[in-house]
Structure 1
């Protein structure tokens, strides 16, 4: 294709952008990996978005904190109370981020949450706007990090959102290698700003798994990173996300976790078997357990799923190894997760009818006669060479082997 002045100008601009990105690229390579003492196991807590979305208020967050304590969830390990998007209200004359009328005093809210023995999380974006169109942290990263620390924030979810537009404007293609470098630098910039405050703040990268984030997330300071697009309260979407995570097992470990998004347990779109499968799969995946329901109005069945001590122990196992599939046969899947003192094995039925699922002990390196605890049925069993159980439609049998 013949060159014309506009082509030359565009090409020159792209090359200049690439050169400038490469010039500061080494800072990313040399960045400190996340502190494994900050998130030694996958974070557990609650996030406002799945149930409250843009309507969340200070009152809702306080109620969630109260419910975490009164329900026993705090003592079971759910300690983060995370405010998602729509708390922001622009900046004052000094450029400091402000809260809107829904959150009249963020420091007071943090003090309230801390007084319950819990921690407070917040949300922003490397772009000028959040996903809901509120004020992001673009060009105010250090200032916002200091504000968060002053408020007493313990967790930051950082959502790519409008920064994609900036990536596209500067490189011509938000999926290009140049744009990828920009994205990494944006996350690294906030990581360094958080470190500079001296306050331990868990850093959650939310950019939907673009550009294999699991390969570079720790390098830019991420303690966890979203590996997929958003979940919703349907069996179809939950399983699409959850069962796609097997190949990412090698990238999870203490201080840095794959995040297939928040829990939908208790929001009403799935039945009990499906929610037990959801909870089991996230535990096998060593995924963060961030409840997304209205904690102040939980059923006893929902609480029993969220608080199951054996499932939580599997998720929080200190070895920090993510599980993987052992065998897939049609709609039957068997997954295994190594634990510090044993194994967790899940027998999933993804079919539309109850049906048999078989664990071949040789696949798991086990011998006939091995004892196991059937977690959801709360009974002890002895495993045969080809251990077969009838699993409900869209259900699971979870075995804990010590």
Structure 2
């Protein structure tokens, strides 16, 4: 429940930050800031969420054996350091392309991307420690306080009349560092000495998790970035900004889904610990039914109220068609994500990676089809990508359940953390 509350606070604060930024900067200046947001949450969860998952799993295993946690965290920190340096070097090499094609010439936003990448490396490692040691109250504080800190500072910028995009870009990632520090308050004896950790202890599934996480995050955030790359003139910046606000609104059910998952985790873990596969399947079916109902309600709500909501919260205009298709893609993605989590719980990491790769391939294939309507081109690609991944996962999960593979508590922690969403 602590994690669920933290996620709800984080979601509300995120919408507040983006809404205030949009109103403070205006349509054109908001477009590159929104692209920084989406690019951040391709890179950060894509590369560091798997580390969080593996740390959580390894620490949960050690906790069950009453073994110290420090060696695992030290190994994971070295692994994260390698990822950090490698991806940072790549970003520096391609920085002129990023600044020119995504950030409208703003090097301040590129600095914001680097800051966010390093800040979320720390945040994901910390979240893995909190989940693996059973400190879900600290996990919830980390999630919720990040959003609150970001919201407070964006209000300060807006009231001060700041119109430069750089400071808003820094606020995308820097609050994650403050959240880590706040989550450590009251937490004592977190790490203790234990047997040395081998690389295999934290990397048995890391390769497949990395592939799956990067492609899942890319599919979730690809819409506005694809629109920016496919636009034919700067006059279409407004379309990119409008699409960004539509994607943000369409994600509301995904935040609710995270909170529900957090509340259900203890029950699913108990079922897994008892080896109760039949009860696990029944519980998952109930969750899937809830996801389908929420997804359907989101699509209907987007059709009926979407234009009004976008106008009120983001002072923007989007057609009913665009909002409905974005809500449909988000609903399909949510169902695919639930299926993927069940597959991870059954230790099917490689199969999840394949599913997200197929989904991203479907997105690229449809986006490559020429169309004068830029928004329709991207909307259709998002629907196709989510649907492609969903079909793969549905077939795979059916086959795995029929084979009688049982989940365990460690695999459930990995499944719970497999949401590439901030």
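We did not get these values from a lab; they are worked out from the coordinates using the rules stated. Source: prediction; values computed, not measured. Cβ atoms are built from the backbone, for glycine too; each structure is taken alone.
Here are the numbers for this structure:
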item: Given -28500 for helix-only ellipticity at 222 nm (-39500 (n - 2.57) for each DSSP H run of 4 or more, over all residues; to 500), calculated: source structure among 1, 2; result: 2
item: Answer label among 1, 2 for the case where volume of the Cα convex hull per residue in Å³, for residues 119-342 alone, calculated from the coordinates, equals 167; result: 2
item: Of the structures 1, 2, the one that 2.9 was derived from, the read-out being distance in nm of label points 7 Å out along Cα→Cβ at positions 303 and 391; result: 1
item: Origin of the derived value 15 (relative contact order in percent (Cα under 8 Å, 6 or more apart); candidates 1, 2); result: 1
item: Structure (1, 2) behind the derived value 3.6 of distance in nm of label points 7 Å out along Cα→Cβ at positions 143 and 319; result: 2
item: Origin of the derived value 2.4 (distance in nm of label points 7 Å out along Cα→Cβ at positions 63 and 311; candidates 1, 2); result: 1
